[in-house]
Structure 1
Amino acid sequence: MEQSPLVEIGLPIALFVIMTGIGLSLTGADFQREARHPKGAVVGTLGQLLAMPALGFAIAALLDLSPATAVGLVIAAACPGGSTSNLVSYLARANVALSIVLTVISSVAVIATLPFYANIALDRYPAVSDVAIRVPVGRTILLLVAIVLIPVALGMTVRRKAPDRAASLEKAVSLFGGIILVVLIVGIAFSVRDRIWELLTEAGPPAILLNLSGIAVGLVIASLVGLSRSDRLTTGIELGVKNSTLGILIALTVAGSEELAIPSAVYGLLMYASAFALVAYGRRSFEG
C-alpha cells in the first residue's frame, strides 16, 4: 500500500518531538530516587510489558475479534505509556517521577517487546492480509531507537543544561502531541471512511475493555505489593494511558495497514475519558 508523506515523513518527525518532550521531564535525580526504592518501577514495568499484552491477546480471543482488529489491539496493548500519562499523573497529584521513569523504561524496552508481541499476533491471525505481513524486527528496532531512545536522551540533555528552557518547551510539546494525535485519528478515519462505523463498532468495545482492564490491573498489582496510594494511582495511569501514536506509527509505516491502526487510534481517543476520571479521583483523594 502506498503511504502518504504525512505517514512516511511527518509522523516519525512528530513522534520524535513528542518523545523529546518526555526527556524534557526527566533528570538524573529522578532515576536515583526511584533506584533507591525500585519496587514501583519494577511492578509498573512488568505490568506494562507482560500484563498489558496478555490482556490484549485475552480480549481478542474473548470477543472473537476479526484478525485485523485483534492484531491492532495487541499492538496497542504492547505500546508503552507516553507523555500524556505523565501529564495525567501530574494533574491527578500522583507520583510524577515514577510515571516518568516508567514511561522511559517501557519506551526503551518496547524496542524489543513490541516487535515480539506483534509477530506473535500476526502468526496467530494469519488472515490479516492475503500476503503474509511480518513486522521486521531489525527495521522496527532501528525505527524505535531513532524515535524513542535518541529523542529521550536529547530531551534529558536539554533539561540538564537549560532547565528553565526545558520547562517551557515541555508544555509546548505536550500540546503538540495532543494535536498530532487528533490529526492522526481524523486522518485515519477519513482514509477508511467507507467502513468507519463498522470499524468503530468492532474496535471501540475492545479498546474500552483493554483500557479499563489495564487501569484495574495496575491498581491491583500495586496494591498487592504494598505501594503507596500515590504510586498505586500512578501505576494504574501508566498502564491505562498509552502512547497510541506509536501504535499508529507501527501499524502504518511498518505493517502497512490502516485497519491495524484503527484500535490504536480508537484507544487513543477513548482513553481520555478514563484519564479525566483518574484525574478527578486523584485530586479528590489527595486534596488537603
Structure 2
Amino acid sequence: MPIARVNGIDLWYEVRGSGPVLVMSHGFAGPTAQWPPVINEFREHTTLLLYDVRGHGLTSVPPEATFSMPQYAADLAALLDKLDIERAHIGGVSMGGMISAQFACDFPERVRSLLLCDTTAGNGGDPDTAHIDEQLDRFCDIWIDIVERYGMKELVEREIRYRHERDQYAAMAELSIEEQDAKNRRKLEVMTKEGFLAAAKAMRDRPDLIERTPLITAPTLVSCGEFDMFYPCALRDHRLIRNSRLATIRGAAHSTPDYRPQLWKRAVLDFIEAVEAGEDVRGEVEYA
C-alpha cells in the first residue's frame, strides 16, 4: 500500500496510467474509494495521481486534528516532492477544487494547468456570490453540530432522508437512489468523526481567494454542472482567471462526475489535450 510520510501524517496515494501527470483531489468526505468509476478511465490518457487528503480514507488523522486549505495544499506539494513530480495538471471536485485553487495560489510554479470542478475559490469576498459562500458555511455549521451532538451515523441517515424527500436532482444521478444511499452509508467506513469535523471546519474557514485568483496564469478549466449551487461561483472564477475555459455540464447538479460522468470526462480530457498542444484554452463551452 503506497504511503508517503508528509508534514507529520501518513498520506495514502496511488499513481497509475501513462501520459501527462494529472492530480485529482477528491471532495469532502469522499476519499479515493468513493470516486465514481469514470475516474479509472483517465488512466488511459494520463498518469493519474489520486490520494486521500488529510483526515480522509487511508490517510491518517493527527491527534487533536485541525486542518486548513493551506495545509491541504502544502500536503499535496510535499507529496509531489516525494514522487519527484515537478509540475502537473492540478485538479479537484468540490472541496478538492478548493484545495486545487489554494495550491495554484500558493505553488503557482508547480501548476501545468488548473482544473476547478464544481467548486468555489471564494468565501464572501464577492457581493454577487457572497450568499452562496454563506450558504456553504451554514451547511458546514449544521454538519458539525449534528456530528458533535449525535455522531456520524445520525448525519448520514439525515442526508439519506433529505435525498428521498427534498433533493429534486437525486433521480438525475448516474446511481439509483438506493445505490446513492449505500454510497452515503459507506462514509461511515472511510471517515472518522475527528477527520470529518476537522475537514468540515477547514472548508468552512477556507481563505477567500478572490484577490489572488486573478493572479493565476496557468491555463484553467472551470467546469460546473448547470444545476450546481456553485454555478454562479464558476462564472465568477472564470471571469477572474483570464486564461480560463468555462465548461458547463448540462443535466448535472453538484459533482458532475456523479451525474454526467462521460461529459465531465470529455470536458477534462479536451482541456488537457488543448493545454498539451499549446492551444488557447480561453472561452466558454457546453457539454450535453
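Quick notes on this structure:
- Value -12500, calculated as helix-only ellipticity at 222 nm (-39500 (n - 2.57) for each DSSP H run of 4 or more, over all residues; to 500), assigned to which of 1, 2: 2
- Structure from which 3.2 was derived, distance in nm of label points 7 Å out along Cα→Cβ at positions 23 and 71, options 1, 2: 1
- Structure from which 1.7 was derived, distance in nm of label points 7 Å out along Cα→Cβ at positions 39 and 167, options 1, 2: 2
- Looking across 1, 2, the calculation of Rg and Dmax of the Cα atoms in Å that yields 17.5, 52 traces back to 2.
- Per relative contact order in percent (Cα under 8 Å, 6 or more apart), the highest-valued of structures 1, 2: 1
The numbers here are math on the coordinates, done by the rules we state, and not lab data. What you are looking at is a predicted structure, and each value in this text was computed from that prediction instead of being measured. Cβ atoms are built from the backbone, for glycine too; each structure is taken alone.
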